[in-house]
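Each in structure tokens, the structures are laid out below.
What follows draws every value from the coordinates through simple rules; no lab data is involved. All figures in this text were calculated on a predicted structure; none of them were measured in a lab. Cβ atoms are built from the backbone, for glycine too; each structure is taken alone.
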Structure P
Amino acid sequence: MFNALELKIPPLALVFLFGALMWLVSAYSMFTIVLPWRSVFAVIFYTGGSAIVLAGVLTFRRMKTTVNPLTPEATTTMVTSGIYRFTRNPMYLGFLLILIGWAIDLSNLLAFVCLPLFVWYMNRFQILPEERALSTKFSEAFTRYKCSVRRWV
């Protein structure tokens with residue numbers, strides 16, 4: 001049953017869905033918190049997350065491989081350079097940082113509770129299927145890469 005959700009929702013759409021969920025739980029919750037300098041910290045996370053996403057996309061483009069996360073089997077090259085030396089999933093890491101910025105902006109504890117749910121969903125329904133496809137396609141090279149570079153950070 002759960003396998004039917006694998007690779008079905010584009011990660012960018014998930015960011016918007018989780019962002020909307022975070023706004024919704026914040027709007028109807030009494031768990032508002034005071035975060036000094038919240039706008040400054042939110043902008044730092046927005047900017048950092050966007051830069052990491054962009055670095056991941058540009059590295060994929062430079063290597064001439066697909067950036068479509070719904071078809072990992074269409075990958076033509078295993079990318080291990082650039083930002084991929086530090087994280088196997090920079091675009092997803094960047095999306096998480098953007099959502100952290102949004103949680104800071106909303107200043108509500110329930111918004112922060114949504115963040116681990118995003119990570120869980122991405123791990124289970126996006127990253128694990130991608131890793132299976134890459135393991136099939138690049139076998140030992142991908143196994144070595146997985147051992148040397150962490151999934152998130």
Structure Q
Amino acid sequence: MVIDLTQDEQKLVEHAKEEVILYNKIRHKKGGIDTLYSFLISDGGMIHDGACFEPNIAQATVCAERHAIQNMILKESYKAKIKSIVVADPVPSVQERGTPPCGTCRHLIWEFGTPETTVILMQYIQGKTGWTFPKIEKFSIQELYPHPYEPKEGLWDNFVPE
């Protein structure tokens with residue numbers, strides 16, 4: 001299956017492939033294992049990386065998508081927007097579907113993206129001769145998050161408790 005990628009999306013996917021290999025080699029040297037990564041390109045053309053942070057307390061977990069978004073905010077500003085985001089997931093064999101962002105991440109991609117923001121799901125497998133990227137899928141954020149929560153300004157301005 002061939003998917004149609006824009007020039008920026010292709011640049012982002014190539015960056016993601018290179019960094020997945022680099023980060024996993026670093027992790028393996030230190031006794032770590034492959035993990036889910038995320039990479040995004042902003043409307044300013046900058047690429048930001050993120051990785052899952054999974055400590056032994058569930059409430060402290062940070063998804064890779066949120067990590068990449070936080071890096072975008074840190075290095076650009078709250079006004080920066082996500083053009084496209086890649087979710088790169090290690091799999092033991094090709095899966096029917098890639099791993100989509102969780103609900104919280106979908107909301108944040110919506111909040112810091114635009115209706116045109118794309119989400120690219122990329123599976124990767126480490127084999128005996130290196131890493132392969134057997135499946136890539138592309139969705140709009142609207143396909144993954146069709147009914148986003150959008151608070152109305154002033155909704156509670158005239159609220160008077162009984």
Structure R
Amino acid sequence: MLLIEKTLPGDARQINKLESECYQSEDVFSVSRLRYLFSSECTVSFKICDENGTILGNVIGLIRRFSIPSGRIYKITVSHQIAGQGWATKLLKATEKCFAELGMKKCCAEVRVSNTPSRKLFEKNNYTEYGKLEKYYPNSETAIKFWKQLLVV
């Protein structure tokens with residue numbers, strides 16, 4: 001049985017390992033960066049755990065209190081073991097709900113042009129493509145910017 005729980009700073013090593021299995025090395029956050037994010041009051045993060053405490057997924061969201069308060073989906077990681085079972089959507093929905101409870105009015109994400117599964121995830125969850133960010137990633141790949149209006153609770 002898998003559960004979604006709040007991510008803790010102590011989860012950083014396991015999430016770093018998960019990211020290493022799922023991403024190109026340039027997209028893997030260091031353990032210290034993950035610890036920092038998971039302890040920041042500006043971060044919303046959830047993990048997927050099995051009954052043994054093994055982390056199989058994670059989402060990192062950032063709270064941005066701009067003139068229009070918004071959340072940013074920074075990263076969603078799902079193990080190959082549970083890919084295609086709807087867990088990325090569950091992580092996304094949990095984060096959106098938390099953002100709305102914190103008064104965020106919108107949610108955004110940037111996705112690599114080449115990352116078709118992530119693009120489909122956001123489109124399926126009612127995000128609108130807002131434009132492109134040329135040479136956004138370290139390897140100069142373009143990003144697509146997505147936005148969604150949140151229902152504030």
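Taking 1.01 as the value of Rg/Rh (Cα atoms, Kirkwood Rh) derived from one of the structures shown (P, Q, R), identify that structure. Don't skip to the answer; put the middle values down first.
Working: P: 1.01; Q: 1.03; R: 0.94.
Considering all the candidates, the number was obtained from P.
If you don't mind, there's one more thing I want to ask. Taking mean count of other Cβ atoms within 10 Å over residues 55-62 from the coordinates of each of P, Q, R, which one would give 8.6?
Answer by label: Q.
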